[in-house]
Structure I
Amino acid sequence: MEKEINFISSFEKKLKIKILHQERYFNAILKKETKGFTINLSNVNDRDIDQHKPIILAIKDQNFETRDYYKKIRSFSSSKGPGMQLFVNSFAEVKSGKKSYCRCIIPLSKNISFNNILSYATDKDRANGVQKIKIKDTEVLKVLIEEKRYLVIESTIKTSHSDFEEQCWSIIIGLGYVTGFFAQNEKFNFYYDKKDLITATKVSYKTQRDSINSFYHPVNANPFGWSLPNSLKDKYYGKLREISNVQFSQLCSLIHYDVDIKAMILLLIEAVSRSLLLMPAGLSVVLEGLSEYFFRLGGEKLKPISQKALSKQIISEMEKVLSNYRETEGIANYTVLEQKIKMLNSPTNREKLKFPFTYLGINLSPLDEEVIEFRNDFLHGNINLHPKKGKKIEMDSFEISLRLLTLINTVFMKMIGFEGYILNHTRLQQAGLRKKIKELPFIKI
């Protein structure tokens, strides 16, 4: 991988390049920004660059094409005459897109580690810091951290470039969820004809959304990594488990093949990195999404009338009774009443919100059920948690967020077959809550 790292590192210095645009060559200086590239062109007027047409970047012995650029500064003057500055978001070598062995390299703004979060398939993998991930039984990828500066994802079978992109995206989302670091920002892709991944036949670059960093991961096998009494650290030492290689592969597969799961985990990652106005609302939407997801799987059990024929009969008879009052004075909205009757056999929101836990065999405490009830407050505009009907609210938005997050984590971890202890963020963050939380720091599922 030395060639690829050297290629990426070469952009850390300004490079003299040539640009081919509309059959004309221009001298230029290529400069790497925190994300993306700027190109300073000399002896160029605004009319010389048509932003609707591609440009070719001749960098050393390689030619890269881009249509993903814009004029950052339309024109400026210097001692060398008129000039222009462009900003480039992506580029790729002009070659065929046939199936290849692929490698994605994402430069990291901070070091991330799988230790205490993800276990390794073999001792050799642990020694090399490699995660082997299966998305279905035949699509295998490797993930590793190189020089503590790069996240690397490699395919071990030939695949189309678009399929590899989607697989990488699913793995990055999975890593963002379990490690707390959602690595994006920018990436380089290298494509190879041979499995040894020595000589790349094509290279591409693309900017992405900013990376997200948080410490709200669901699992950590090191009890000494937290500010806890020594008695608790000793109690849990050796009992906490990492997410297994098989379980993490299952998570990535769920994300890859189920767009709803992908959206929920992305929303969770976004929500836990936002302000306390957005965090509880975002997590409430995730909880709502899970309730809909599991209701589709087995929601028939929740319906008050278990027999479908009986349900239809009762609803039909009620509709007939209601129809007698269609023209009656005092009924302001007949359609609303009609719709309520049609929904007669639907479960309550409360039961639907609890259903993911029931479905997976997760026991809810009275406090858990109280927290789930707050979903209605956040989704229906009670953002400041004003008391209802004189009921005093004992928790603030931060505590509710932490409890919602822990509950949601129990569901996702159960879905991938994890058995062990997950983090009780409410207890672990009690200093931030400025209150004593009389709970254990780890919850067994």
Structure II
Amino acid sequence: MYYDINKMQIQMGNERLYLRSPNINVCFKARITGSIDRGDFINAIESVCKRHPMLKVNVKIDTENNAWYLQGNGSIGIEFYNYDDKMHWKKWYEETDNIPFDFQDGGLVKIGVICGSTYTDIVILGHHILGDGIGYLNLMKDILSSLSGRLDESVQITFKENSLKIKTKLGFLPKLYAKKLNKAWVNTREKFSENDYLSFFKEYREKYPPGMFLASLTESNLSELISACKKSKITVNAAIATAFVAAVQDTSNKYKERLMRLGVAASIRNELITPMHDSMGNYITGISIKVKYDYSKSFTDNARLIGKLLRKKLENPKSRYLAINFLSKLDKDFVESAIYASYGNDSNPASKKLGEIIGEQANNKGIGISNLGKQCIGEFEKFNLIDLLFIPPAFPANLINIGVMSINGQLNFCLRYAKSEISDTVIEQICMKAISYLK
């Protein structure tokens, strides 16, 4: 994203890929002790909005189909319920997640506050164009800090150009391929309107209703896992990835004789010339590898191999920034059309080809993991934090999307998936098998 001096607006960068994807929302749910006064919560949100001006933006599309952030025009929708109103946080999340965001006139973050007699659940549901997982985690931390009266009100500005410390260029062949794809697209290009998106969103959600499954590893089990990983010289992240690869192979005949695509998201906030540690915004990249669990080897040996493959790509800037650099060479409308061609009624051959390349095809689906690692939120004077969940986007390109985070000594998993492609029962089996590998 960057400034346009003439328009005093902010044009979207690679976030454009997220704009009209049908299942892209990020969610966090915090449970705290006690109840929250409505007025206090609204005041706390106003303070947080001053710290994160990005929360007040919305998106406008100009006549050339460019998407621009507009500052100060958006708003956060806040809804309050009591648990005796027959409202549960999962129900609020599922119902709200099924309502498309109004990019042009509404806000891009919604919050549900559900109060019980002894605890309160705070649910943040936001569109991915405003932030990655770390961005929304920062938002939740600041809401809790504001409620406790200890918010650092230093403004976190994300509306500026951020450069990477390590510059990488797209290789000759990927660049040539991007040029070839763009050329094929130019002759048949088409633009999609807001009405097109709303119709597509409804059709997609009816065809691919999203599911969610939650599970966790206890504090004692997590402690044992960390010790075992240190002893075996593997990372916990590699162990988690390996456990889910093995669990999917154990459960699904589809992957017993073929390689599985394993995608991993990675933050690049520390790799910017101006680090954006505490801000909202999208500062992520991702890599993918093809893997298969080898039953003739031990779990540790499999984890070492998978960890090595992941590390090789994540530590190589050229591989780490390949997706970012490739997408930046494509026409913005072209990238958007790949989503419609994969799941909607668009039959454009160039769009379908691009959809295949970026993983949007039914026979190429695998696992996507977003691991936020160990989080130390700290203590609050007015309440205690009981639990915190990270619910990742259900990227259509993945069979299963897994959000992982360790909080208060507990390792939490959230699996997101399309119910029409994999059943709730199988998802539970996969998750329980993965946890059994980690114990």
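Since every read-out is calculated from the coordinates, none of them should be taken as a lab result. Please read all numbers here as calculations on a predicted model, not as lab measurements. Cβ atoms are built from the backbone, for glycine too; each structure is taken alone.
Just checking, which of I, II has the largest value of Kirkwood radius over Cα pairs in Å?
I
Which one of I, II has distance in nm of label points 7 Å out along Cα→Cβ at positions 193 and 217, as calculated from the coordinates, equal to 5.1?
Only structure II yields this read-out.
Comparing distance in nm of label points 7 Å out along Cα→Cβ at positions 209 and 233 across I, II, which is largest?
II
Can you spot which of I, II the value -0.57, -0.64 was calculated from, given it is log10 I(q)/I(0) by the Debye sum over Cα atoms at q = 0.15, 0.17 Å⁻¹, for residues 289-336 alone?
The structure behind it is II.
Among the shown structures I, II, from which was the value 1.9 of distance in nm of label points 7 Å out along Cα→Cβ at positions 33 and 273 calculated?
Attributed to the structure labelled I.
Of the structures labelled I, II, which one yields 11 when relative contact order in percent (Cα under 8 Å, 6 or more apart) is computed from its coordinates?
I
Starting from the value 22.6, 60: which structure in I, II was Rg and Dmax of the Cα atoms in Å, for residues 177-248 alone calculated from?
Attributed to the structure labelled II.
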